[in-house]
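Chemist: Please go over the structures that come below.
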Structure 1
Amino acid sequence: MALRFDGRVAIVTGAGAGLGRCHALGLAARGAKVVVNDLGRDGAPSESAERVVEEIRAAGGVAIADPADVADFEQTCAMAARAEREWGRIDVLVANAGVLRDKTFAKMDMAEFELVVRVHLIGSANCARAVWNGMRERNYGRIVLTSSASGIYGNFGQSNYGAAKAGMIGLMNVLALEGERNDIRVNVLAPTARTAMTEGLIPPAAAALLGPETVTPAVLFLASEAAPSRVILGAGAGAFAVTHIAETMGVYLDDAERTPETIAARWAEISDPATAKPLRDAFAQTQKFVAAAARAKGVAL
């Protein structure tokens with residue numbers, strides 16, 4: 001069955017070019033009304049956002065351009081309010097806006113660190129908060145946060161970017177739990193693509209395979225009624241994969257053994273990936289550790 005967005009309203013941030021543009025076009029082509037957000041000037045939408053809106057309209061779709069700075073909560077709220085006034089609802093948020101300020105940590109000005117975290121992480125939280133209450137009231141919502149392999153696995157010279165992108169995974173984990181009863185499904189996209197942000201960083205032969213359009217099908221899935229929740233979906237060059245976060249079973253150490261030397265000696269057992277399982281929430285870890293201690297001590301819980 002085709003995944004459609006007829007009657008749905010979507011906001012795509014950073015949609016003036018690259019990945020965001022492709023996501024906006026893809027949603028509109030399947031019936032969504034789309035807010036094309038791109039950082040504007042003096043309250044006016046950017047030329048890039050206006051061009052994407054014209055592309056959508058020329059293809060028979062419906063869209064408006066919006067200039068909100070995602071790092072400014074009041075502006076994201078105004079963007080959401082405008083969509084509500086225009087179309088009565090917001091069903092989908094694709095938080096895609098971002099910037100790069102790559103340097104090694106030793107050379108990085110902390111203002112550059114803060115800027116990237118503010119745009120990527122705080123900006124995503126601002127947008128999610130701006131649409132959250134409406135999604136709860138309607139008992140429906142799909143939120144896609146754009147993370148990166150740099151946040152999951154690390155990347156040289158990107159401490160600011162990696163920290164922001166890893167933070168999105170924590171944000172997703174909590175929002176997915178809090179939105180569950182209202183059918184708000186929250187996921188993370190970890191894309192790799194040829195965009196203005198990656199120009200010059202990828203060899204030409206590889207860049208030719210990494211068009212942003214190769215990522216958009218993952219967004220359309222995560223934004224659809226069929227979406228899962230609390231998933232980290234990687235996408236690039238037409239390939240798709242899921243990253244799992246899991247914790248090993250671990251080892252209980254009694255009082256006499258509870259030393260760093262014992263941890264070192266039993267590290268292979270403590271870190272054995274064959275025993276790893278995902279946990280539903282933070283308290284599940286507490287319960288697991290307490291259960292191990294209680295078994296060892298013969299304590300009834």
Structure 2
Amino acid sequence: MSSARLAILYEHPEWFRPLFAALRGRALDYEEWRAESLVLDDSRRRYPDLVLNRMSPSAAWRGHGCAQFAVAESLSLLESRGVDVLNGSAAYSVEVSKLRQAAVFRKAGVRHPATIAVNRRELLPEAARSLGYPLFVKPNCGGAGHGVHRFDDESALLATLGAIEPSIDGLFLLQTAAPSGDLLRIEFLGSEILYAVRIDRDAEQFALCPADACGGGVRFTPVQLPVALEREALAIARAARLDLGGVECFLDPRSGDAVFYDINALSNFVANARELLGFCPTSRLVDFVVRRLNSAPLSRF
């Protein structure tokens with residue numbers, strides 16, 4: 001039986017320590033649901049009023065692949081019971097599929113790389129020829145930069161072909177390489193932009209997680225977004241049915257237009273946020289959770 005009105009569904013053991021500390025600081029009672037140890041009981045009668053989904057698409061790379069599909073089933077079960085879920089099943093389905101993300105970009109009317117997915121490694125060369133070089137090959141369900149490769153020609157692809165890993169869903173994703181301009185991460189909460197940062201990293205560095213627990217030497221600089229770019233980011237959030245999260249894009253140096261390539265339903269807040277941004281994003285997230293909790297319907301039986 002559930003005693004708390006709020007539950008946090010998560011997998012990474014370190015990323016959410018600031019969130020849990022902030023919840024305790026507000027004297028908010030909550031349950032921790034570890035995604036790799038779920039029990040899905042269709043006969044269960046009592047649920048929390050609100051569940052915050054903080055599941056990561058990179059769980060399989062940490063040995064928690066058993067959580068990926070279980071979370072999808074859990075979110076659907078919760079929603080069928082009338083539980084209010086932040087970043088529910090629709091958002092999660094986009095989080096774990098870069099192929100679906102491309103469809104979201106198209107729906108939102110924003111620029112994005114051409115994308116192809118194949119389910120056999122042997123199909124990669126032909127798909128790459130149809131797409132054109134330079135290009136990236138990625139796991140369809142990725143995260144933390146794991147398994148991302150850039151290829152400038154077919155000889156480079158063929159030389160590495162046997163070492164390219166599919167994602168947990170068995171799909172290999174190919175995307176045209178975006179123009180090499182400024183790289184931005186735009187965070188949103190509800191229907192508002194929370195902040196935006198420019199990401200400075202080595203050319204071949206794909207692990208861009210900003211959390212304290214990630215490290216990696218990536219540098220972040222706050223930026224002020226043009227209104228048009230804010231609108232594009234929020235259009236993506238609406239199309240993906242995200243309550244919170246972030247998107248990443250390159251700025252095309254030729255046109256200045258944004259080219260969106262990634263959607264993060266689980267988008268960690270930047271480390272040292274107070275010093276970098278002048279406010280604490282985690283505190284604003286807790287404010288958002290409290291408002292949603294206060295408006296959530298009472299648990300159904």
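Values quoted throughout were computed directly from the atomic coordinates according to the rules given, and no laboratory measurement underlies them. As the structure is a computational prediction, the values presented were derived from the model and not from experiment. Cβ atoms are built from the backbone, for glycine too; each structure is taken alone.
Chemist: Can you say which of 1, 2 returns 1.37 when Cα Rg over 2.2 N^0.38 Å, for residues 234-281 alone is computed?
Modeler: Working: 1: 1.69; 2: 1.37.
Only structure 2 yields this read-out.
Chemist: I would also like to ask the following. Once relative contact order in percent (Cα under 8 Å, 6 or more apart) is calculated for all of 1, 2, which comes out largest?
Modeler: Values: 1: 14; 2: 20.
Biggest value here belongs to 2.
Chemist: Here FRET efficiency 1/(1 + (r/R0)^6) of positions 258 and 290 (r between Cβ atoms, R0 = 25 Å, to 0.05) has been calculated and equals 0.95, so which of 1, 2 was it run on? Walk me through the numbers on the way to the answer.
Modeler: Working: 1: 0.95; 2: 0.15.
The read-out was computed on structure 1.
Chemist: Right, another one. As an exercise: mean count of other Cβ atoms within 10 Å over residues 50-57, calculated from one structure in 1, 2, equals 25.0. Which structure is it? All intermediate terms of the calculation are to be shown ahead of the outcome.
Modeler: Numbers: 1: 19.1; 2: 25.0.
Structure of origin is 2.
Chemist: Shifting gears a bit: To which of 1, 2 does the computed value 20.8 (mean count of other Cβ atoms within 10 Å over residues 82-89) belong?
Modeler: On the way: 1: 15.4; 2: 20.8.
The structure behind it is 2.
Chemist: One of 1, 2 was used to calculate helix-only ellipticity at 222 nm (-39500 (n - 2.57) for each DSSP H run of 4 or more, over all residues; to 500), giving -9000; which? Provide the component values of the computation, followed by the final result.
Modeler: Values: 1: -12500; 2: -9000.
Matching structure: 2.
Chemist: Matching task: 66 is the computed value of percent of Cα pairs over 13 Å apart, for residues 26-65 alone. Pick the structure from 1, 2. Intermediate values should be presented prior to the final figure.
Modeler: Details: 1: 44; 2: 66.
Only one of 1, 2 returns 66 for percent of Cα pairs over 13 Å apart, for residues 26-65 alone, namely 2.
Chemist: Okay, next question. Out of 1, 2, choose the structure whose coordinates give Cα extents along the principal axes in Å equal to 72, 45, 38 when calculated. List each step's numbers first, then the result.
Modeler: On the way: 1: 72, 45, 38; 2: 59, 43, 33.
Computing Cα extents along the principal axes in Å on every structure in 1, 2 gives 72, 45, 38 only for 1.
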